[in-house]
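Bear in mind that the values in this text are calculations on the coordinates, not laboratory data. What you see is a predicted model, and the numbers here were worked out from it, not measured in a lab. Cβ atoms are built from the backbone, for glycine too; each structure is taken alone.
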Structure I
């Protein structure tokens with residue numbers, strides 16, 4: 001099998017695995033567990049993998065890290081807080097209120113926020129094609145929100161969830177913009193492993209500030225199993241699989257193939273959670289997938 005074919009397969013598999021996260025969270029929420037406890041379990045199960053990768057760096061990597069400036073280390077800390085702690089926490093909190101399908105569609109628009117941040121911060125021009133794609137993405141979001149737009153209320157569980165997931169998308173977009181400056185300094189594997197490990201310790205501190213550690217031992221068995229599945233199938237494995245795909249087929253093709261993610265989440269949520277989208281929400285999903293894919297491809301073309 002050619003490198004190109006393998007790359008396509010790995011890109012699709014990685015996107016499909018990433019898409020399972022919201023479904024695992026919703027399945028875990030069928031039992032008695034709060035957001036920070038579930039996030040802690042996910043992080044603790046994933047931590048050994050990332051610590052192993054840090055140890056694999058060896059003395060060469062440690063010597064390189066000593067020469068990295070304080071500002072870059074602060075950038076890594078900020079990245080960990082925004083991308084792997086705050087963004088994840090907002091996501092888990094939002095999934096308490098809205099369906100996995102809607103969560104995935106809202107979160108999928110994060111590349112549009114990257115384009116907007118790049119325009120205001122780095123003065124990167126938004127082309128007519130990108131502008132149209134942005135408009136299409138946000139029109140799709142209007143369709144996804146549907147009848148909830150006529151019943152807007154801050155007390156509404158739907159809007160609580162929607163704003164939390166929008167916050168997740170914005171913080172994740174900022175994290176990715178920051179990571180573009182950090183990865184060349186630390187290296188992709190070291191940056192991911194260090195920032196994820198740091199975020200795990202932040203989550204532990206957060207958990208201990210609101211709960212007793214003994215409380216983790218009283219959860220139902222399926223909660224641990226879903227958290228383990230999130231850590232491995234929806235976090236660690238796809239992160240390496242997608243990186244492998246990008247090396248084989250490039251970031252642009254990988255971005256196009258990532259569009260299978262929302263479709264996969266919608267299908268899994270229908271099958272495992274009995275979630276249903278309204279016809280208008282399906283139209284919105286199509287607009288979002290097309291619009292975001294165009295925005296992602298255009299941004300990656302510009303970086304070549």
Structure II
């Protein structure tokens with residue numbers, strides 16, 4: 001039996017993931033502390049745009065929660081460093097990775113925007129991971145600026161070089177994620193530039209995605225299935241489409257109950273993702289999973305209000 005989900009500040013889930021199975025999320029930076037301000041982010045605009053590495057969340061606090069989770073019988077297919085900001089900004093990242101690798105056989109994954117992988121210290125800290133999933137949404141500076149809106153000092157060439165170096169140094173697999181936004185980074189010219197970057201990086205897989213829920217900016221629009229298929233063909237044989245389908249929570253009583261709790265909350269009043277997370281004492285990423293499933297079931301709908309995305313039950 002997994003431990004009580006409500007006793008943790010930095011752990012969320014395990015939640016179902018199409019790519020990783022049952023994934024325990026580990027959040028090691030504060031909400032929306034990031035080196036990018038992507039137009040498609042479902043958690044909203046970045047509030048602290050930075051490339052400065054610090055112990056934003058103390059490794060000792062995260063390790064204490066992981067120890068309790070493991071001692072309580074916690075199980076998952078992956079332990080995933082992800083969360084509501086950019087995890088490589090945490091300068092104590094290596095201590096957390098080392099603890100997990102010394103205390104469990106559960107493989108570790110890192111979801112990262114890749115911007116700090118140009119730093120040799122960051123690459124050394126993540127080199128022992130089982131799975132590295134960096135993002136590369138653009139391979140020209142113009143598209144990078146429009147889609148990712150980076151912190152000062154970041155550019156596409158440095159991003160590609162850093163990801164390529166991390167791929168070479170990482171002991172495990174590297175899956176490259178590409179988020180496509182209609183009319184911004186989906187032209188044949190942009191996709192050809194991304195393909196050239198893929199050939200430099202040589203990841204084990206390329207996974208393309210598109211906007212599937214209300215993003216930070218209303219201009220971020222999804223590609224159609226036909227457009228995604230065209231992009232897949234242009235990006236080469238390693239490429240697969242991973243745009244999410246409705247997640248299946250049916251096998252787990254906790255997930256059933258939480259999904260219904262989210263729906264009940266939205267029947268009472270419209271809420272943002274953060275409102276849901278605070279109201280139900282769950283992580284924003286976990287709240288996003290449930291909202292995504294409810295959207296796919298047509299049980300909730302989004303509302304744009306005062307620059308924020310709210311959800312209400314239908």
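When helix-only ellipticity at 222 nm (-39500 (n - 2.57) for each DSSP H run of 4 or more, over all residues; to 500) is computed for each of I, II, which one produces -25500?
Of the options listed, only I reproduces it.
I, II: which one has relative contact order in percent (Cα under 8 Å, 6 or more apart), as calculated, at 45?
Attributed to the structure labelled I.
To which of I, II does the computed value 14, 46, 32, 9, 0 (P(r) over Cα pairs in 10 Å bins from 0, in percent, for residues 112-231 alone) belong?
Numbers: I: 10, 23, 31, 27, 8, 1; II: 14, 46, 32, 9, 0.
The value was obtained from structure II.
Here distance in nm of label points 7 Å out along Cα→Cβ at positions 16 and 88 has been calculated and equals 2.5, so which of I, II was it run on? Please list the in-between numbers first.
Numbers: I: 2.5; II: 3.2.
Traced to structure I.
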